[in-house]
Structure I
Amino acid sequence: MKIIPFYLPQFHTIPENDEWWGKGFTEWVNVRNARPLFEGHNQPRVPLDGNYYDLSDVETLKWQCQLARDYGIYGFCMYHYWFSGKLLLQKPMEMLLAHPEIDIKYCISWANGEWRDIWKSSDKNSSKILIYDDFNNEKLWVDHFNYLLPFFKDPRYMKEGNKPVLLIYAPHIILKLNKLLDCWTKMAQEAGFDGLTYIYQSASSSFDTSWDRSRFSYGVEMNPGYVHGVNQNRTKSKILYPLMRYTRELKRLLHINIGLSGGRKQTEVKQHDYDEVWQNILRLRPMGSTKMIPCAFTDWDNTPRHQKQGSAYTDVSPQKFKHYLALLAENAQKYYKTDKIFLFAWNEWAEGGYLEPDELYGYGFLDAIKDVVNERKTK
């Protein structure tokens with residue numbers, strides 16, 4: 001069984017974050033500033049021994065990768081931010097490439113959504129775009145692939161056969177998607193590969209039925225968002241998602257920089273029962289013609305970012321996570337015919353999804369991974 005957690009690089013300073021959020025900003029600022037918002041609310045989250053690490057330090061990366069390997073993690077799926085040729089938060093990924101002695105498998109997820117100042121505003125609809133990608137610039141497609149190529153050539157990079165694995169978080173928002181992917185496939189073949197293994201990731205991409213999935217080998221059931229949307233999004237997928245995609249592009253062309261939709265302001269944190277959501281995940285089965293890869297989650301709580309506008313899970317524990325992960329591993333083999341499970345997340349501290357040790361659970365979630373992986377080896 002191959003457990004592949006998503007890896008967030010938002011734990012080192014960059015000039016852009018200094019400008020947008022304040023000098024010295026990293027994700028740890030949100031994590032430290034969090035406060036409990038209801039009875040029993042597990043906030044703030046505190047890393048074990050106060051390890052508020054800096055991802056610009058290669059020793060931190062080495063520690064993470066060794067820890068992951070020691071506890072049975074197959075490899076990381078690392079978020080990659082590219083905005084019309086501008087890179088953000090690329091330091092950890094580039095350090096990994098520069099240090100071949102670090103023993104870890106990895107792949108890349110292009111987090112291709114726009115960045116907004118949504119954390120500053122209690123009204124999500126009035127948020128402003130900070131940076132975005134012009135997906136239509138075909139020259140930049142070539143530049144982007146050439147940046148990724150050294151990673152694809154790394155022996156540690158995850159491949160399916162002779163095809164490097166590339167996740168695209170939200171392909172449904174790219175208007176020239178097939179032309180882009182055909183360009184990258186051709187460039188990969190010219191570089192000596194048989195192409196690329198494309199995987200889509202976001203729940204929005206899963207439920208938007210208007211875009212062509214034919215170039216994609218797999219989709220990820222990106223939980224917990226995916227399971228919440230299975231029933232809610234059936235009508236939305238046929239009407240609203242396509243409209244949102246074209247509205248987004250029109251707003252960019254007209255330089256409209258704020259949200260246009262209205263909505264009632266949320267006054268209390270949305271609470272979800274951990275057991276109920278996991279039971280719903282275990283009832284999921286692959287849908288449609290694209291093969292799906294299941295996704296586990298340790299926890300979710302984005303109130304450090306959104307305060308009362310956020311949502312959180314209750315009654316979470318590493319023991320429950322271990323129980324549900326073992327059942328999901330059985331489902332992966334039986335129904336999905338895969339040995340892979342993506343996982344939210346390695347270090348999404350400000351969204352409550354992490355495996356790294358903290359003051360409350362210690363190494364509990366990592367122990368759960370190790371136990372489940374070892375148990376699968378004996379079956």
Structure II
Amino acid sequence: MLYKIIIENFFSITDRQELTFEVPANAPDLACFKLSRSDHKTRLPAVVGFFGPNASGKSTILRAVVSAAIFACHSFDWVSHINNLFQPYRQKKWWGRPTKITIEFDSQLNDGAPSAIFRYELHIGHQANDLRNKVVLYEALSYAPTEKFRRLFEREGQKFNFGREFDISGANDPRTQSIRPDASVISTLAKLNHPLSSYLSAVIGSLQTNIIGVYKIQQNVNQFLSIYVNDKNCLERLNKELRRLDIGLESMTIEQSGQGPFAKFQHAGLDEFIYFDEESAGTKRFVEIFPRIHYALETGGIVMIDEIDTDLHPLLLPELFRWFGDPQRNSKGAQLFFTAHNPALLEDLEKEQVFLTEKTSGQPTHVYGARDIKGLRREPSLMKKYLAGELGAVPHVG
């Protein structure tokens with residue numbers, strides 16, 4: 001689960017924006033708030049939504065987390081991707097300043113260890129005269145087995161320090177010679193079969209999302225249908241949900257052809273199948289994003305969906321939110337983070353689950369939580385207050 005995100009000089013963000021997800025102690029005991037796996041006195045929201053006008057920076061928040069995760073896990077192999085993942089604010093005075101991202105999340109040192117809060121910090125340096133030439137200025141990983149954080153590793157440029165638990169003999173360990181200025185310590189050492197780095201790379205890399213850098217992940221039909229081919233449990237669960245959520249849709253089956261897998265949908269009252277390309281945009285969208293949500297719930301992981309309300313009926317999305325609040329369906333503490341424009345979704349969220357982004361003309365993104373708005377009560381509805389402009393972060397036309 002995510003506890004905190006700190007972002008500075010990243011795309012539309014300039015000054016430090018800190019998002020803390022811990023639910024205040026005086027908030028009611030609701031199903032949408034889950035106990036932390038690492039600190040049973042702490043509650044965190046199972047679902048977090050980002051709302052605001054177009055181009056206000058909603059996606060930027062998710063992008064920062066995904067970019068840091070991709071860098072930690074894949075930068076040894078994805079040599080050229082660092083330029084797409086990290087860009088400073090496009091104003092000259094920010095070009096020479098580093099991009100800084102900090103993420104606090106819970107994990108373990110190994111499968112048998114107790115869960116603890118981890119803090120990953122990453123500073124990427126840009127050159128003002130060449131925004132494509134980027135290096136790691138600072139990278140650190142620490143964890144808090146008790147209340148105090150303990151260093152696992154810390155690097156400043158190409159100088160490395162390792163904590164005892166990280167099991168690297170020191171800066172002279174020959175494996176450190178393989179860490180490039182544009183690659184993560186974790187990604188590099190995982191390639192060299194360092195056990196803890198391999199474990200953490202797998203944990204961080206389990207993040208489910210539909211974005212990478214500035215791009216939406218464009219899976220072709222064969223790619224996401226192959227997931228169902230290889231995971232019968234996922235297909236079975238999808239069919240169960242399709243029967244519940246789509247009137248008259250009885251099942252999806254997958255068959256193989258010379259061009260790969262193809263899907264057929266059986267509808268009540270029809271004598272012939274409907275093929276994937278013939279299905280509604282909403283059904284196709286649901287089939288595409290369902291595996292990401294399913295795997296997060298199965299593993300207790302994190303899923304980040306940009307523009308979750310695209311093509312999906314507004315009455316369907318609250319049902320997805322309820323999955324994350326269901327103690328049986330979400331027994332392992334999975335979290336859903338999403339961006340959306342549809343204000344009706346605010347009716348199904350508490351103020352601790354809502355973050356808003358504003359970006360006035362010529363200015364950078366400002367992010368704030370609904371719970372930080374002075375005097376904001378739980379009732380009446382957040383949607384009415386948002387549409388009335390009381391929460392801010394609404395588009396101004398004209």
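Throughout, read-outs are computed from the coordinates displayed, never taken from laboratory work. Worth saying up front: this structure is predicted, and the values here are computed from it rather than measured. Cβ atoms are built from the backbone, for glycine too; each structure is taken alone.
Table for the structure above
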{"quantity": "Given -7500 for helix-only ellipticity at 222 nm (-39500 (n - 2.57) for each DSSP H run of 4 or more, over all residues; to 500), calculated: source structure among I, II", "calculated": "II"}
{"quantity": "Ranking I, II by distance in nm of label points 7 Å out along Cα→Cβ at positions 40 and 136, the structure that comes out highest", "calculated": "I"}
{"quantity": "Origin of the derived value 0.35 (FRET efficiency 1/(1 + (r/R0)^6) of positions 32 and 280 (r between Cβ atoms, R0 = 30 Å, to 0.05); candidates I, II)", "calculated": "I"}
{"quantity": "Identity of the structure behind 22.0, 71 (criterion: Rg and Dmax of the Cα atoms in Å, calculated), options I, II", "calculated": "II"}
